[in-house]
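In the part that follows, the structures are each spelled out as structure tokens.
Here, each number is a calculation from the coordinates, and none is a lab measurement. The structure presented is a predicted model; accordingly, all values stated were derived computationally and were not measured. Cβ atoms are built from the backbone, for glycine too; each structure is taken alone.
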Structure I
Amino acid sequence: MLLDDIARAFLYPLSNDAGASGYSRMSGRAAPWDLFADPKQLLAGAAKGRKAKDIGFTFDEQVPGGGKPARDVSLTWPGAFARFHWDKEEGRWLLWMDGGPATSTEGPQLGGSTVIVQYVNVYPSEFGDSYGGITPATETVGRGQALLFRNGQYWPITWSRPKPEVGTTWKFRGKEIAMDPGQVWIMLFDDDRKAQIHK
């Protein structure tokens with residue numbers, strides 16, 4: 001079962017179904033869209049005296065050399081479409097999903113200072129739904145190609161994660177590359193597809 005796999009993974013599962021604290025229901029909304037979480041309470045429940053582990057990210061305000069100009073990047077899946085557009089005034093990549101701006105409940109458009117398109121192996125898993133739909137599995141352990149977008153530029157990079165217990169490292173021309181401080185979006189993209197970069 002999927003829940004058994006989650007229990008064995010290197011995760012701290014904090015499920016509302018299992019009684020974890022930090023969840024609440026918002027009146028006026030229909031289920032399941034009425035369930036909200038308090039991040040501080042969830043993090044407190046996950047910590048349990050443990051220290052956070054390094055997941056491989058490094059940050060630096062200085063823009064790395066070797067980047068090429070990029071205006072936006074588009075990703076297409078069988079049932080979804082995403083586009084990140086560089087907004088110089090906001091200093092971040094704004095997200096569009098399925099043709100419209102992706103916004104938060106509060107209103108501002110979603111996006112980040114760094115976007116990574118990570119090419120990974122995606123294949124049908126053993127899990128699915130009662131209607132015959134199959135849940136895809138994504139391999140994030142191993143190595144492969146990726147694209148890093150920051151400061152209106154992009155870099156063709158490589159990723160490496162030798163085992164599940166360690167974080168992912170990101171390199172450009174053999175040297176570790178830093179992300180722009182701020183929110184990071186990582187798009188796991190089928191390695192048989194290709195992101196469309198517009199300059």
Structure II
Amino acid sequence: MRARKRTEDEVLRRAAERYSSKGLPPGVVNVAWHPHQALGRRRIPEFAADAADLVQEHLPEPNQGVTIDDRRYPARRSLPQEVASLAVIRRESISKGSWTPIRAAFVPAITPPEFQRTLHDEEAKLPSDRQHCREVWLLIVARGFEPSTYGDLGPEVQGHRFESAFDRVFFLQYFDRLVSELYVGQVA
């Protein structure tokens with residue numbers, strides 16, 4: 001999900017640069033990506049050019065907005081398959097354009113097997129840490145600033161006994177500023 005986000009952000013940055021280089025009026029461009037059509041990195045230059053041209057073709061009058069999708073404009077050039085819709089808003093009050101993605105995601109519940117895999121993966125570094133410390137704690141962070149970093153602990157995780165060589169394990173939901181200590185039993 002993070003790789004997809006980086007690709008989408010890069011293509012929007014390039015499209016904004018191309019649009020701006022034409023000397024066109026600034027606008028707010030919001031792109032809703034199609035959830036089942038990932039943009040390949042090889043298509044970035046082509047897609048950026050198409051997006052800039054589409055915005056130019058559909059540029060609304062000052063203080064107006066337009067949403068471009070295949071339902072509203074079936075006779076015109078269609079959107080790339082990776083885009084569900086593209087909205088353009090033009091305000092006289094703005095002096096700089098903004099091209100941003102519209103992102104949404106369901107917040108997944110993190111399950112005990114997923115946490116157990118994470119613990120197992122992190123234990124690879126544990127032998128060298130133990131040489132320098134009597135106790136080793138693990139802090140797992142869900143940043144929550146991007147959809148790929150969301151996660152909620154369900155009640156089955158908080159009551160689950162995980163097998164781990166860590167002395168203590170904590171889960172930080174950074175955005176919400178919540179910390180939970182997970183119950184761990186030492187691996188034999």
- Comparing FRET efficiency 1/(1 + (r/R0)^6) of positions 51 and 91 (r between Cβ atoms, R0 = 30 Å, to 0.05) across structures I, II, the largest value goes to II
- State the single structure among I, II that was used to calculate distance in nm of label points 7 Å out along Cα→Cβ at positions 11 and 163, giving 4.4. II
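With helix-only ellipticity at 222 nm (-39500 (n - 2.57) for each DSSP H run of 4 or more, over all residues; to 500) derived from the coordinates and found to be -2000, which of I, II does the value describe?
Here the read-out was taken from I.
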- Query: Here semi-axes √(5λ) of the Cα gyration tensor in Å, for residues 99-170 alone was calculated and came to 26, 23, 11; which of the structures I, II was it taken from?
  - Reply: I
- Upon calculation of log10 I(q)/I(0) by the Debye sum over Cα atoms at q = 0.18 Å⁻¹ from the atomic coordinates, which of the structures I, II produces -1.51? I
- Item | Structure responsible for 36, 35, 20, with Cα extents along the principal axes in Å, for residues 59-122 alone calculated and labels I, II on offer | I
- Query: If you work out FRET efficiency 1/(1 + (r/R0)^6) of positions 67 and 115 (r between Cβ atoms, R0 = 30 Å, to 0.05) for I, II, which one comes out largest?
  - Reply: I
- Task: Consider the structures I, II: one of them gives 1.5 for distance in nm of label points 7 Å out along Cα→Cβ at positions 43 and 179 as calculated from the coordinates. Say which.
- Result: I
